[in-house]
Structure formats: C-alpha cells, structure tokens
Structure I
Amino acid sequence: METCNVDDELNIWGGWGCEPGADDVAPFLELVTYLFRESESESKEWFLNWLAYPLQNPGTKMYSAVVLHGPIQGTGKTFLGEIMGDIYGENFSLLSQDDLAASFNEAFARKQFALADEIIAANDHKAADKLKNMITRQSILINRKCPECRRS
C-alpha cells in the first residue's frame, strides 16, 4: 500500500485491483447485453456509464445503486458484480444479508464498490435502512470489533 504525506494528509488508497489493459471487452459487453436484453436500450447505456464513471473519476461517490433482478438464477448477475470486484480489488466488498444485520461493519471500511448478493430487504426495514445509508450518505460510521483498532 502506498502512502504519501502532502500538507499533513495521508493517502492510504491501495490502488485498483488490476492494471488497465487493451484486453477484449466483448465478453463483458455480451454479458451486459444479455442481462439487459428485456430492458430499454437506454437502461444498458446508463448502466455502463454508471459503472465507468467512478473508474474514470476516482474518489467519486455515486449516491445511487443498481439493482439487477431476475427470476432465474445463474444468468450472470452476481458474476458481473464479481468482475467489477476484480477491478476494484481491496476496495470491493461482497455483502450478505448477515453482514447487514451484524453489529460490526469493519468489512465496509474504505470500500468503493459493494455487491449485495441475494439481499432480501423488502420486509427487513433495518437492513433496507442500512443499505440506503451506505448508498446515500457522504460517509458511514464504522463499528470495529477491536476497540484498540479504532481508526478509519
């Protein structure tokens, strides 16, 4: 992890999970096209722009979330999120229903991209509120399990 001290500011960002390259993005675009096959074409373009913006503008918080829903399992929705997780590296978090219910949330510290897989928050107002706060607030309070380790 690189650190730099400029004007008494410490940069602890470790960088992306992979280096940019000239790889073929056709399989990725085929997956997105497949997942959005029954959506309006503008939805797919909006989604691709939503994915690209924080990568093109590091440090930007989107204040929005994308919900990919489909009645059939195994179509690639989670896989798409995992691909983005590879790009974000240590700045990625995979959230579960249990994570949202947990008292300690250190796993969410310094994350730029989160994949909430199989979250059922329709009747769980606490989980829904937690998700909403993570998405719409400028910052969230991190509750660490180890009191001596309290640093953000």
Structure II
Amino acid sequence: MTEEQKKEIIALRRNGDSYRQIADRLNLTKNQVVSFCRRKGMIKPKKNEPARSNLGGDPNHCRNCGSPITQQPGRKPVLFCSGRCCQDWWNHHPEKVHRRPGAIYHFTCAHCGKSFTAYGNSHRKYCSHACYIADRFKGGDEHE
C-alpha cells in the first residue's frame, strides 16, 4: 500500500465512507483497508444523513407503486410490496445497481463470433441461449 493510498484511506474514512467503498475506489481488498484502519485506531464517524429512504418518499410505501407496506419491528425494512414490484423497479433503474468492476468479463461467442460481456460469470461461451442451442444441436438432424 502506497503512502498516497494511506492518505486517501484516512480522508475517505473521515468522510464516512465504508471499508468496501474505499477498497473499490482504491483497487484494494476490503481486508487491507480494515487492517490499516484498525492499526491506526480509526473508527467510522456518523454521517449526518437520515436512514435509507425510498427515493425521498415514505419508507412505509412501496418504491415502485406507492402502495402501503407494513414494516415488521426488529427486521430489515421492506422496500417493495411484492417481488414483481421489486423486479420492475430494478429493471427500470439499472444505474442504481452496484456492480463490481472486476466482475465484468468480455468474451467472443463460440457460435456467432459476436463480442459480449457477462457479469459475474467467467466461464461464459455463448452470447445468448439461441446461440447455445444452435451450436449444441448443430448437425443433430443427421442422426435422425
């Protein structure tokens, strides 16, 4: 870890950033950041912001459709009234999805030769299910 990274960790930690956020920003592992902060006796200061909200709305209403939600005390807050609303909201807000930069892989399709990317799967061979089927069963008619 360089001196510049150490100074950046101190500044980001004072700013209230989490270990994971700092690690992702500086291309370090979370454990490296945690170890450094513990050695320095740095604790995370409280941010002056309210608890997680539903896009500035009422936490007792669905993020997607706005229907009322009953929150269970002592449990993680529910953000959506149903799985369908959750899926619909995330499909319409892909920019809000936190994706790790190291988990995006670039490939060339084994069937059509087209370039494509895959998130979280380093062993992908085909760009689509249609290419997989076409390549897997090519020449399958010869045996019938």
Structure III
Amino acid sequence: MQSVVLDDLGWTFTVITPLQSVINDSRTVANYTLAGCVALFLLGLLLRERHLKNQSRQETRLALQQANDQLEHKVQQRTEALRAAQDELVQAEKLAALGRMSSVLVHELNQPLTAMRTYVSIARHRMVQLLGEAKNSESAGALQEILT
C-alpha cells in the first residue's frame, strides 16, 4: 500500500498494489543476482583453470628442454667417443700395416741370407770332404767365419 497526501484538497490518496507483483519483482532481482554470482564463479574457475594450464605447459616445456639438453650432451659425448675410437682404429690399422710390411721385409731379407748360409755350409763340408781337413783348414776357417 502506498499513500500520498494532497495538501490543497486535504485528501490522502492511497494505492493498494497486489503483493504478487512485488514478490515477482523480488524473485526476479534474486534470480538475476544468483545468475550474476554463478557467472562470476564460473569466470573465476575458468581463469583458474587457464592459469593452471599455462603453468603446466611451462613446466612441461622446461622438462622437455632439460631432457633435450641432456640428450644433446649425450650425443656430443658419444660423437667424441666415436671419433676417438675411429682415430684409434686408424692408428691400429697403420701399425698393423707396418707390422705386415716389416714381416714381409724380414722374410725377403732372411730368405737369401739363409740360402747363402746353407750354400756356404755345404761348400765347407764338401771342401773338407774333398781336400782333407789338414790342407784346407784356412779355407774352412774362412767359410766358418762367413757362417757366423
């Protein structure tokens, strides 16, 4: 109920409003207020989730960067180890080739020397047989010296 006093006439004008429209208006205001609070709550949740998602992405990016750095370090170490092993293999192959070459050289030098020793020994032996030991002791001594 709402009242207004009219001074010039001395009347009081009163209007009776049904309660149902006031109740409807208050319910509408309460509903709008509730909807606004729910919207603000959902907006807060959305912002919180976005922040957590960005934080998780940053942590994942950092972990991936660290793993990548570790892998690059391991690759570099293994590359260096491979180079060192390759250098050692090249050096070992050079030494093996040198060994093969020296064994061939020794063989090529020893073969004629052994043949010469054999011929000298045979010559001394034949000389001793043919001429006798007393007569050719000087020649036999010289051949013995050649053998040694």
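Just so you know, all these numbers are worked out from the coordinates, no wet-lab data involved. A quick note: this is a predicted structure, and the numbers were derived from the prediction, not measured.
To test your reading of the models, identify which of I, II, III gives 13.9, 41 for Rg and Dmax of the Cα atoms in Å, for residues 40-127 alone when calculated.
On the way: I: 13.9, 41; II: 19.4, 55; III: 37.5, 128.
The read-out was computed on structure I.
Given a value of 40, 29, 11 for semi-axes √(5λ) of the Cα gyration tensor in Å, point me to the structure among I, II, III it was derived from. Before the final figure, lay out the partial values.
On the way: I: 28, 22, 13; II: 40, 29, 11; III: 131, 10, 7.
Computed on structure II.
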